[in-house]
1. If Rg and Dmax of the Cα atoms in Å, for residues 12-211 alone comes out at 19.8, 58 when worked out from the coordinates, which of 1, 2, 3 was used?
2. For mean count of other Cβ atoms within 10 Å over residues 132-139, the calculated result is 19.4, so let me know which of 1, 2, 3 that is.
3. Where is mean count of other Cβ atoms within 10 Å over residues 180-187 largest, in which of 1, 2, 3?
4. Using percent of Cα pairs over 25 Å apart, for residues 124-259 alone for the comparison, can you identify which of 1, 2, 3 gives the largest number?
Structure 1
Amino acid sequence: MSRRRTTLKDLAKELDLAASTISRALDDHPGISPETKERVRLKAEEMGFTRNSIAASFRKSKTLTIGVIAPQIDIHFHSLVISGIEEYAYKAGYNVTIFQSRNSFKREKKITETLQNNMFAGVIICQGTETKGTDHFRKLKKTKMPMVFYDRVPTGFEANKVIINDFESSYHATEHLIEKGCRNIAHIGGPQTTGIFKSRYEGFKKALEDHQLGTSSDYVHFTKGLTYEEGVSAAKALLAQDVKPDGIFCSNDYTAVSAIQVFQKNGVKVPEHVAVVGFSNYPISKIIEPNLTSVNDRAFEMGQAAAKLLIRQIEDEEDLIESEIVTLKTELIIRESSLK
């Protein structure tokens with residue numbers, strides 16, 4: 001028995017229509033009569049022919065597939081966001097297709113072009129660290145594609161967004177170190193061209209300012225990607241200071257873990273001599289010794305909130321949602337690394 005999939009040519013032969021007519025009927029082309037569309041739809045279902053969620057397209061004049069553009073799916077934060085998106089979308093009857101930009105502007109732009117040319121109900125996006133401008137997003141928006149941005153969101157671009165308050169979260173994390181007696185507090189941050197990392201640095205600075213503590217440029221190290229290796233390099237530079245920091249606030253957990261390891265390998269005890277706080281509450285925060293104090297950025301809930309907002313935008317055609325901002329509350333999970 002043949003396992004060959006039914007093709008457009010098979011449908012054309014059965015219906016005695018041109019393949020191009022079949023294709024346009026399946027795409028709901030206005031030049032094809034409703035009677036022909038219905039005839040094609042019924043035959044397609046009968047013969048098991050599928051393309052771009054055809055059955056859903058005919059029933060609802062749209063597909064039931066959501067596109068997600070994530071910078072890196074191997075980063076725990078993004079994998080949790082995607083899990084949240086998929087759980088909510090699945091319950092609502094939607095499928096999810098993942099695209100990975102790897103933080104490349106070129107790849108991100110190419111993906112948005114792909115989304116323009118294919119049948120997607122909507123898209124959820126976290127822009128990459130190399131993203132330049134918003135022209136590619138504006139082109140996508142012109143196609144009336146529903147979209148929601150999460151975490152790293154574009155500035156000066158009206159769109160639905162799901163975020164956390166990075167400034168406030170970092171302020172409280174730094175203030176926690178101050179309350180534990182730290183006075184020479186360092187910061188290992190992300191690229192300042194990215195809004196969330198700039199906000200985390202600003203929150204760090206404001207907490208020091210409000211508590212009459214100064215900030216030395218020798219105590220601030222910005223990285224390109226907040227990798228473990230960059231954290232090692234920054235920690236070694238801090239270790240080389242004449243007056244070593246007694247507290248470190250890091251913009252993610254990878255750099256915080258590397259700082260703990262570098263300092264402890266060089267005889268500087270954590271938290272006795274230096275307290276460390278990270279950001280994102282990755283699983284490694286509970287594995288490293290001592291366990292890492294970290295900001296829980298609620299990634300899974302962020303994914304659910306993004307999917308909920310997008311599906312509401314897709315399905316509620318009378319209530320146009322274009323610039324709603326959902327801000328999730330974070331939580332500082334206090335563990336051993338900051339308990340001086």
Structure 2
Amino acid sequence: MKIALDASYSIGSELSGVGVYSRELMAGLAALDPGTAWTWAYRPHHWRTLWFGPPVPRGVQRRLLFESRHPGRCDLFHGLNQRLPEFCDRRSRRVRSVATFHDLFMFTNTYSTTGFRARFTEQASLAAERADAIIAVSQFTASQVESLLGVERSRIHVVHHGVRPLPVPPGPAPAREPLILSVGALQVRKNTLGLIRAFERLPEGWRLVLAGSLSGFGAPQLWAAVEGSPRKGFIDLRGWVSDEELAGLYARASIFAFPSLDEGFGIPVLEAMASGVAVMASNTSALPEVCGDAALMVDPRDSDEMTSALGRLMQQESLRLDLAARGRARAAGFTWERCARETLAVYREVGH
């Protein structure tokens with residue numbers, strides 16, 4: 001079988017969660033099934049990747065992806081971010097197709113510009129209509145695809161993300177510091193403002209480190225909140241950090257805070273757990289599904305509850321150690337190899 005994947009989101013050094021998913025899945029599939037003819041297809045604005053991109057695994061070819069033309073006459077096409085080209089249409093049977101859906105927060109909340117929301121909504125709706133099968137990254141996202149897009153449950157398959165191994169900092173493991181870490185783009189949906197306000201009410205002696213892109217929706221409001229905070233000197237806006245820097249932050253942090261308002265999965269939570277950091281996370285959207293009993297769960301819209309939970313973690317080392325142990329065990333169950341195997345199973349079902 002000839003299988004093509006939309007590799008466009010795997011390009012660049014500052015990858016989003018979708019980018020990490022694309023990169024890890026593509027590599028995992030190529031390693032798992034080298035006998036398949038794999039095509040990594042890139043939208044035309046990434047044309048340089050065809051000639052100047054890094055080497056690809058054996059058995060993989062690169063092609064450009066156009067809306068109405070098959071890349072290499074594939075038998076099956078996989079859109080990795082709730083988007084499918086025109087040549088994918090299950091009614092015409094020209095080519096079988098799979099679309100991965102990460103989240104549908106655009107349908108339910110105003111966490112983006114009007115133009116972006118309209119474009120996203122149209123692309124997601126068309127992908128749901130065209131796809132022979134849909135991969136949802138969580139049961140939560142699967143339920144949204146079913147209820148908001150009217151997709152029959154028989155076409156939806158839940159395949160969880162994995163957790164990527166981060167480079168181990170050289171030398172002996174650093175001691176845990178009085179540091180609260182949060183990882184994710186600086187944007188309204190991540191509830192960074194709520195976390196800042198909660199931190200302002202906590203006892204002194206701890207630092208809050210915010211790592212992630214500084215250009216998310218609503219970021220200027222969040223910059224202003226940090227600039228005007230009475231705890232400004234203890235809040236560190238790092239921006240995007242390399243894998244090496246991120247691994248170092250996970251190794252030093254005592255608490256990981258992820259109070260997102262709406263999350264289709266939440267890869268940073270698993271990274272923190274795998275790194276042995278005690279996690280506080282939202283009790284909404286997909287996060288309870290990902291965290292299980294390995295995190296302290298809070299209502300992200302309840303400032304008092306968030307402040308109280310962080311205070312408990314700051315004061316109780318035994319609680320932090322217990323959650324860290326639970327987190328390591330929890331994260332071990334989420335691997336990219338399993339993600340690739342389950343994705344390949346969906347391909348085989350669709351291809352029959």
Structure 3
Amino acid sequence: MKIIFSQNKLLNSINIVQRAISNRTTLSILQGILIKTERDVVKIVANDLQLGIETYIDAEVIEQGSVVVPSKIFSDIIRKLPQGSIEITVDERNKIEIKSFNSLINLQGLDAREFPELEIIEERNPIEIEEGIFKDMIQRSIFSVSLDETRPIYTGALFEQEDDSLTLVCLDGYRLAVRKVEIDENPQKIKVVIPGNTLEEVSKIVGNSDKKMSIIIGEKHVLFDLGYTRIISRILEGDFLNYRQIVPEEYSIRVKVDTGLLKSSIERASLIAREGENHLIKFKIREDKMVITSNSEIGNIFEEVPILLEGNELDIAFNGRYFLDILRAIEDDEICLDFTTNINPCVIRPLTEDRGYTYLLLPVRVFI
């Protein structure tokens with residue numbers, strides 16, 4: 001095999017596929033990147049058997065072939081080479097020669113025939129969505145995915161598609177995030193759970209543009225097709241909680257508040273709260289204001305935020321870090337905080353129904 005690459009294009013492709021290389025694997029072939037010519041383009045692939053990413057790059061293909069290169073050292077070498085042309089030659093024993101200006105580097109590669117192929121998914125009934133919109137959905141919900149490996153189903157996000165709507169749902173036992181957007185009508189119903197780490201990697205690869213991407217759901221895998229780049233992941237097996245049953249439709253107390261003022265106050269209170277247990281902050285909801293306090297061994301803080309209150313006064317406490325994660329994901333200037341009692345969850349909603357998000361946060365039980 002003999003190929004001439006642009007250093008910039010090759011490095012960019014390596015950075016994309018490397019997201020599918022796991023540090024946990026002991027199989028050397030899975031710690032490598034497959035480079036394979038396909039006529040006048042080159043396919044570059046990484047696969048950890050749970051997540052696979054392939055991307056195509058334009059290059060000058062002088063001689064067809066394939067090889068698996070050691071990921072870390074290969075990417076480090078390409079990154080350190082100057083911009084310009086890079087010539088890569090591979091012989092029949094998988095010995096790799098890299099030439100660039102005054103540099104000549106030799107590496108030992110692996111047989112490409114030993115590299116596991118990506119799952120083949122029948123590409124029918126694709127869900128079409130703008131890259132920027134899907135990226136935004138992920139980034140504004142993924143923080144609520146569970147990190148608890150003992151309940152693997154909740155380390156993923158529920159992915160629901162029905163007619164002209166697409167919904168992502170994440171929960172970790174303390175908080176719930178629901179993001180919903182309208183899409184082109186698609187006459188199918190889909191309900192699967194996609195690993196959270198897959199969605200995080202997708203959000204890092206896709207752009208913020210209005211360019212359309214396709215999502216295809218297979219029997220056990222999901223395919224994200226970005227054109228020159230394809231991401232394939234396993235779907236998690238198991239039953240996801242019926243989130244609609246845990247979001248209260250009714251409330252006895254509603255607080256309307258400026259999102260920015262509330263976020264700034266909680267950020268300051270969290271500076272003290274993070275030194276204590278549970279990042280604890282306390283709310284005292286009164287007729288026209290919310291008093292936010294926190295204290296720890298290093299000090300205490302007192303904040304007041306103006307509000308519009310519907311219903312009775314309330315004293316309640318939360319994990320400040322969890323509350324901030326939610327507020328940072330909201331783009332609205334004003335929001336509603338809905339309560340029933342100080343031991344029931346707070347539901348955070350937009351002022352208008354069509355904004356497409358709902359968050360839920362459990363309180364911390366304390367004597368206030």
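1. Answer by label: 3.
2. 3
3. 2
4. Sorting by percent of Cα pairs over 25 Å apart, for residues 124-259 alone in descending order puts 2 first.
FYI, it's all coordinate maths here, none of it is from the lab. These figures come from a predicted structure and were not determined experimentally. Cβ atoms are built from the backbone, for glycine too; each structure is taken alone.
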